[in-house]
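Following are the structures in question.
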Structure 1
Amino acid sequence: MRIALVSSEMVPMVKVGGLGDTVASLAQAMKEAGHEVTVIIPYYMNYDLNAFSFARRLIPITIIVGGKETCIDVYECKLGSGVQVISLGCPEYLNQGTIYAGDEFDPIRFGVFSKGVSRLLQGEKEKFDVVHCHDWHTALVAFFLRKGRMSGNFAGKFPVVLTVHNMAHQGIANKSLIDLLDLGWENFTPHGIEYYGKVNILKAGLISSDAVTTVSSTYAREVLGPVYGAGMEGVLKSLKVPFSGILNGIDTSKWNPANGIDIAAPFSSEDMQGKKLCREDLQRVMGLPVNPSVTLIGVVSRLTSQKGMDLLLGILPRLLRLNIQLVILGEGDHDLEERFLSAASLWREKIAVRISFDEKLSRKIYAGSDLFLMPSRFEPCGIGAMIAMRYGSVVVARSTGGLADTVIDVDCNLDTGTGFSFKEIDSVDFLGAVLRAIAYRRLSDEWNSLLKRIMTRDFSWKSSLKKYIALFNDLLK
């Protein structure tokens, strides 16, 4: 199958959050399964075209922006994995230095990108069977292709699938975007792209796609209600196309403790000796006393209330009475950052905090920690939980979104449980789950069985890819 993935990010060229990793690993999994894969991303000024051997096409594509012709440069390269990458550049709109420039400019930038992608696809319709768009930044690709079909300007038959990684991010724009991108005022209705007097780009994609997915089964159910639907629950319920949740996978060759990358020693479910060395190394790196008797707890997260970091602050006074150490890596809300730093200064032998994003240090935390905390208010997928389990760190998580699908409470499922979970957005409930996990660690045989179980779970793209390909095949019938 010939598949085009359209995204605002892709590793190694562009990465801000997890989207870049997800798209890259999905593309690689598709390629390894025998499919022809092309990833289409914007060209940003902060990555080096020469570093990836991009070649610019001699003839750019042309689109209409603000009533005048705008040239879009097309760059191409092929990664070592065999995945083809196309990057669209436009000095006026796309080639800005920062990847995300803010709520005012981003709808324009990604709208121009999406219009350029749709023009590219229209000109190369014989090269693709399916177009797979990711998040609101590319949602207008579906809109423009549908608009082209309805007007008779485009005869391509390939279906468009939109995957929403986080329903809360929607790309809300001023009405001026309608004239700028020629969206059509006839589409500015409550059943169209209008949303409280503005243009909702995600909504435009939802109503224009041939299928919509999100990144876990539980999250797909949650977004049909007002708590997690972020105003799109009515749109989702009214869709006449398939809507489902397909759990993201991870690159299991990259996130593999047996290869020893960035950690003190390699280890596996069959030989856990290296885990002890990783534990000691983490304590030294973070400036904590090396103590084999403590329960070492890790957090790698954005420090926001959405991630439940305020709940973690709420349980610190009780948690710090116990024989534990807590390691936190992340950045986010300034107030939460300051409160965690303040706690670390008061409890230097108990807490260590790093306000940054550091992939090498994150790997040390996954490998060295006994427990890994994810008390999220909502979590569409929860990649961090999958990585933690790969490294033998038992996850304590709120039962929401993808975490509900991956973290199965041990106390309710003795033989098949994979961690400890709680339901209420409440510090007391959260503390109870952490205490249960700490107590369970004292049961040596049961704990070792749990570690083997979580470390051998298959979090690769194999199962999820089968679901995507089945969906694509259904749409092509």
Structure 2
Amino acid sequence: MIRKRKIACRIGIFFLLGALLLGGCATGNEPTVGTTETRPRAYTEGPPESTEAGTDSGRVTEETTTGGGKQEELPTVDIEKSNAKQKYFVGTTDKDAVSYKVGEEMKFTVSLRADGALASCAKFKYILKADDGRQPEEGYADGKTGVFTLTTKLDVPGFVNLQVIACNKDGNELSGVNYFKGGAGAEIEKLQKAKAEPADFDAFWQSQLAKLEGTAPDLLEAKEVESPNAAFTVYAVKIRFCAENTWGDYVSAYLSVPKNAKAGALGLHVNYNGAGVGDLTKECRSGKVTLNVAAHSMELNKPSWYYTNLANGKLKRYGFNEEYNATRETVYFREMILRDIQGMRFLKLYFGENGPDERFKGLWTEKKTLTVSGGSQGGFQSAAVAALEPGVTLMTLYCPWLCDIGGCGADGRQASTYMPAYTAALEYYDSVNFAKRLSCDIYIDSAGMGDYIATPSGVMAFYNSIGPNVTKRITFKQNTTHAGSSGNPKTYMLMHKAEKN
């Protein structure tokens, strides 16, 4: 049962003291595929007032400042009349945004900018959510000073999420102005996955890996395609997968190989991709063979209509189909992970000292690096592969997805706007369960504090699940969503160095 906690929330508008030299902005749009976020309803009459639901606080006030001391920064631009190329918010907190204690006040200061200059608008709309089960709080405030402040707190470990939107006098969102979408965290080092992992998690995955044992990762096809870098040869490849399958019998990938490389000189890198159905980029990394693996068994280098037909047909709602997600053996991600592992095995075999193809044989040795990377769905795939296949030396992730599937939207935590409906079968695919089995160094180079596809609490549960014998690092970014950010958002880094045995 979720206890209702009294919220201390003070909102005010004030003249910002001192010249603010803050830069950067974040995009106001989430990815178009699968998101369910709605735009705020318009405020159409009356003076600015709070419209929060289910709270006993949230009053909107104005704070006036009087003379003396430092010169006040005043808005120089009306955002509605501005021809600025960039219209955005800059947001800060009164201390490191991920260092608050439970019960400690968090103060946000958010300023509206037009090409860097402080700008005014008729009204600000704010939306405040939190991981303590409170109802979302919404309200309006006068935007004439260009600066919005809000003070709140969190009585449990987790995150608060603040959105600020520039509006006209009627309370309608102004087009062309990016939202502020950020947050702050309290005692986030205590965040853990909500549900226990299955007792037979390891046994299940050992049984799945056994399905690959009778299928060598043979190169079925390697078509040379146009390379984005003259120093690399790029192939569209197909790699043999299990004959017993539902979704395809080959792995699809682009393989990039540096030209004129000497024996044993190259490292290996595997990249996994975000959700969707489409052609891939051809990645060329200095000193490395790169395999950019498709999430699906499909042709590459095809016209856009080919991928549209797949997305609307065979692969429609892949990973979200409730019937498939009812049992662990039929979850779409099962074959996806096994194909990903088969792709890595192909690299290690073909570029190793005894590789079967003279074009690639011996360019890599086990003394060289084997790195993986991925963002969103690709972050989930990277974690699964690195947990199940030995030899990975470094993993770099961006907003890893499928973290704490059973905890998002439960026990008061904020929900993800893009997550399959929970089933017990999906516990075998939760990124957090893979995290505790990782043995390579792990850098999470982007975790958005305004990202509610890969939620901050879920990503932090992933980070906290990584064992003490691994060097790990996570970088949270203010005013950053799953779609990313522009400019230079404020960043907050946590790091743990591997403990010596």
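Values quoted throughout were computed directly from the atomic coordinates according to the rules given, and no laboratory measurement underlies them. Every value quoted in this text rests on a predicted model; they were computed, and no experiment measured them. Cβ atoms are built from the backbone, for glycine too; each structure is taken alone.
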Subject >> Per FRET efficiency 1/(1 + (r/R0)^6) of positions 334 and 422 (r between Cβ atoms, R0 = 30 Å, to 0.05), the highest-valued of structures 1, 2 >> reply: 2
Subject >> Origin of the derived value -11000 (helix-only ellipticity at 222 nm (-39500 (n - 2.57) for each DSSP H run of 4 or more, over all residues; to 500); candidates 1, 2) >> reply: 1
**OP:** Figure out for me which of the structures 1, 2 the number 163 belongs to, where volume of the Cα convex hull per residue in Å³, for residues 102-269 alone was derived from the coordinates.
**Re:** 1
**OP:** Kindly point out which one of 1, 2 the value 0.10 was derived from, the read-out being FRET efficiency 1/(1 + (r/R0)^6) of positions 158 and 446 (r between Cβ atoms, R0 = 35 Å, to 0.05).
**Re:** 1
Subject >> For log10 I(q)/I(0) by the Debye sum over Cα atoms at q = 0.14, 0.17, 0.19, 0.21 Å⁻¹, for residues 318-413 alone computed as -0.65, -0.85, -0.98, -1.09, the structure of 1, 2 it came from >> reply: 2
Original post:
Which of 1, 2 yields 23.5 for Kirkwood radius over Cα pairs in Å, as computed?
Top reply: 1
Original post:
Where does the value 4.9 come from, among 1, 2, when distance in nm of label points 7 Å out along Cα→Cβ at positions 86 and 390 is the thing being computed?
Top reply: 2
Original post:
Here mean count of other Cβ atoms within 10 Å over residues 222-229 has been calculated and equals 16.4, so which of 1, 2 was it run on?
Top reply: 1
Subject >> mean projected area of the Cα convex hull in nm², for residues 366-437 alone - highest-scoring structure of 1, 2 >> reply: 2
Original post:
For structures 1, 2, which has the highest computed value of relative contact order in percent (Cα under 8 Å, 6 or more apart)?
Top reply: 2
